[in-house]
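Just so it is clear, none of the values below were taken in a lab; they were calculated from the coordinates. Please read all numbers here as calculations on a predicted model, not as lab measurements. Cβ atoms are built from the backbone, for glycine too; each structure is taken alone.
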Structure I
Amino acid sequence: MTDSEKSMNNETSGRCDSDILVSVVIPAFNRPNLLHRAIMSVIDQTHKNLEIFVVDDASTEDLRSLLEGFSDDRINYLRHEINKGGSAARNTGIRHSHGEYIAFLDSDDEWFPKKIETQLADFLKKAPTYHASYCRYEVFDDDLGKVVKYRGFGREGNLLSDLLFKNCIGTTSSILIRKECLDRIGGFDEMLRSGQEWEMYIRFSKYYSFAYVDSSLLRYHIHKQGRIGDSKHAETPSYIYEKHKELYMGNRKANAAMLSDVGYWEMALGDVRKARRCFLRSLLADPLLMRNYLRILMSFRGRLVSE
């Protein structure tokens, strides 16, 4: 057991869940109706020892007045004067937080009442083995008015090898994480406008492990109002691959899969030659990755098709 783990064990030993301060960070850009719903889901948490930071990322709509309508002194309003994206908004919240744990909630999602209580209890039971927690959640289509699927990877421990292939954990709205661990890795990468949670999970997993709660503790909404930083930026797979190239080179199958995805996005940008080079490099790494053959064919047909 490391000195850090011993310290965590001593901190959590014999403690009551209600003693633990959790900092909640909500990045927000416009959509006051959705933000109101998100904040209410935090206020309704059965775990009451919370501080709430709503980080307004230069909204053009008046979010301050919305927050002033809540009679809850746990709510803190922070504002960027220029739009910086979801990563920067989360980092601003992290810098102002005082809790031992940080939980993130996207402004268009909502937690179920026992979300924080359940994850904290699981943490204390498993300490000091794990340093962050994620959970199963339901995906709700607002247009259809129903749950369309559930997401939950189901594994716990060190997930680095899984995360090199894809974001198997999902939305940051499911995450509860020790602040000292998040501080160590440097928060979110502000160069990324999408995929920032995936990249953060990879860095986190170089040092720490995830616990998993197999209960649906939040609702992730699909709607037409857009999500902060959720546009499909083609640089995301390329950026993550280059930033963590050493990790990918040490995992042949993950390297092949990511090169194939980089090629796919390069093709979406119209750079067919670069895309084909990525596909060929992927084939050299793993000739059995079948989607490469389809993607090479697509590159000659000049259009993307659904896979």
Structure II
Amino acid sequence: MRFKDPISIFSLLKMITQKVEVRGEVDFPVTGINELHSVEKGDLSFVDHEKYYERVINSAATFILINKDYPAQEGKVFLICEDPLMAYLEVVNHYIKFTPQNQQIHPHAKIGKGTIIQPNVFIGEDVTIGENCIIHSNVAIYANTTIGDRVVIHSNSTIGADACYFQKRPDGWVKFDSCGTTVIEDDVEIGANCCIDKGVSGVTKIGEGTKFDNLVQIGHDTHIGKRCFIGAQVGIAGCTVIDDECVIWAKAGINKDLYIAKNTTVLAFSGIDRTINDEGMTFFGVPADDARRKWREIAYIKRLPELFETNNKSEKE
């Protein structure tokens, strides 16, 4: 999330209630707040786990809330505190506040010429919808969503819901409050009962000309490329990039933080748990692999009883 105007580190510290020790230059302006996957120079981020210390410190983040004593580093400002996540969330909640809405369409929403809004559609604050779109009944479009031209969204779909992003603690789950946005580009069609989550701090984006069947779930900060086809009941986890012209058939699942190369096909009921860099391949199975190889494996597995019987017979002889 980019701040409308940069702030000083002293203004930032006023938003945090716990004790913070500053290590580094104090003259850098704070220009935004972002989680690791979308961080940029000038941003504030946080880290509170050994697994991610080096990754966050070596990221583009300028300001880092951290629960470990680190020496000063050029171009970095360490904000050492007991609970970096809660400090981070205090800053997030300084900028985003839930405002109840008593109208179905927010008075400041921008709706383009020729766009049809069916009954019982909810449109939140800071929503922009382009020209010649059709938004069917019972669609909910949350705040900070941008929709292009000629987009069709079918009934009961939700655009821009909060990310399902929580940290497990002894007393329960702590929610990462979402301060990101959602962008639906031109000529996209979204089926019924789909849900596209907004970014935690960045952007969830659906590329131009992409088509969804019904009951599709897209996680936070995921980018779907241009002219993709996503089948019914597909689930794509957060922070994944699906490149252009991919086809993902029904009930496939794709894990978080992955990249799927251009023109990839994922067959129905498959599970992708690794990055795919080679373009134009077809994948099948759980975990998914090259479809031809996976089908050969299935053929071999079917022969196992016969092979065991032959082996047992040979041993007896």
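Quick check: 17 is what I get for relative contact order in percent (Cα under 8 Å, 6 or more apart), calculated from one of I, II. Which structure matches? Kindly include the intermediate steps, with their values, before the conclusion.
Details: I: 17; II: 8.
Of the structures listed, the value fits I.
Figure out for me which of the structures I, II the number 20.5 belongs to, where Kirkwood radius over Cα pairs in Å was derived from the coordinates. Present the calculation step by step, with values, prior to reporting the outcome.
Values: I: 20.5; II: 21.8.
Corresponding structure: I.
By the measure volume of the Cα convex hull per residue in Å³, for residues 31-126 alone, tell me the structure among I, II with the highest figure. Could you put the intermediate results ahead of the total?
Details: I: 101; II: 150.
By volume of the Cα convex hull per residue in Å³, for residues 31-126 alone, the leading structure of I, II is II.
If distance in nm of label points 7 Å out along Cα→Cβ at positions 143 and 247 comes out at 3.4 when worked out from the coordinates, which of I, II was used?
Details: I: 3.4; II: 4.2.
Matching structure: I.
Out of I, II, which structure matches 16.6 when mean count of other Cβ atoms within 10 Å over residues 183-190 is calculated?
Values: I: 16.6; II: 21.1.
So the calculation was done on I.
I, II: which one has helix-only ellipticity at 222 nm (-39500 (n - 2.57) for each DSSP H run of 4 or more, over all residues; to 500), as calculated, at -4500?
On the way: I: -12500; II: -4500.
Attributed to the structure labelled II.
Using mean count of other Cβ atoms within 10 Å over residues 87-94 as the calculated read-out, with 19.0 as its value, let me know the right label among I, II.
Working: I: 24.1; II: 19.0.
It traces back to II.
Among I, II, considering only distance in nm of label points 7 Å out along Cα→Cβ at positions 215 and 239, which has the greatest calculated value? Numbers along the way, then the final one.
On the way: I: 3.6; II: 2.9.
By distance in nm of label points 7 Å out along Cα→Cβ at positions 215 and 239, the leading structure of I, II is I.
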